[in-house]
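What follows draws every value from the coordinates through simple rules; no lab data is involved. Here the structure is a predicted model, which is why all the values come from computation and not from measurement. Cβ atoms are built from the backbone, for glycine too; each structure is taken alone.
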Structure I
């Protein structure tokens, strides 16, 4: 396998990969390239500090009481600015919409559990739970061919 990187500030950015056949490795490369938007973290506000959280450490981004929150891998909630749709455009492809007001990191979902009323909750590694709408759950099932 050959690798070539040419840095030229005057050229339009382009990434070309020539492979014999697609596999898991090539799909990971494609996801990485297509999901990169120039940043890999969000700026959030805690109780007494402002910090950045890497996308890989985010479990869920949700609206609570008309305010946007980021839930990290420990289940901690942090306020962030912007709208959910603005942030959704920045996120890599492993973030999925789970309801009208929440986006989840599919790599941090430990399981989906049915509720007593017949709904479905996404249960994250930290123990945080978020409701999954029927429309989004149907899309998730199609995505995983379940």
Structure II
């Protein structure tokens, strides 16, 4: 069975005009320096402040893209031994003597219970919130 891909047409001039405006505001591109990394983390935090963990928010896909760029840079420049994101979360909670209810402002307790039990994954948006809350890289909460 042969799968046919429909001919796609992209309005490249419109994309170029939109991209130039967007890129001038965000400088969204692969990260190659500490200054670019700091800028991208600041952009990620700003988008996170608006989109939160609402995966249906219009900026959630932008947050995912920025998080991916930050994670790629961090993996190369700040390698961390692989750990299950829920174990990282559990470690940080234990290290600070925290209970689940202490994270109520960040994640609903039912969701947190499901995450710690391995029944639910941590979304990119929640990873950003947890990173901000614990003052660590959100990449710690994103499975690789």
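Suppose you compute distance in nm of label points 7 Å out along Cα→Cβ at positions 18 and 50 for every structure in I, II: which one lands on 4.8? This value belongs to structure I. Here the criterion is distance in nm of label points 7 Å out along Cα→Cβ at positions 66 and 106, and among I, II the highest value is seen for I.
From which structure (I, II) was helix-only ellipticity at 222 nm (-39500 (n - 2.57) for each DSSP H run of 4 or more, over all residues; to 500) calculated, if the value obtained is -6000? Only structure I yields this read-out.
Out of I, II, choose the structure whose coordinates give semi-axes √(5λ) of the Cα gyration tensor in Å equal to 31, 22, 13 when calculated. The read-out was computed on structure I. Largest in relative contact order in percent (Cα under 8 Å, 6 or more apart) among the labelled structures I, II is structure II.
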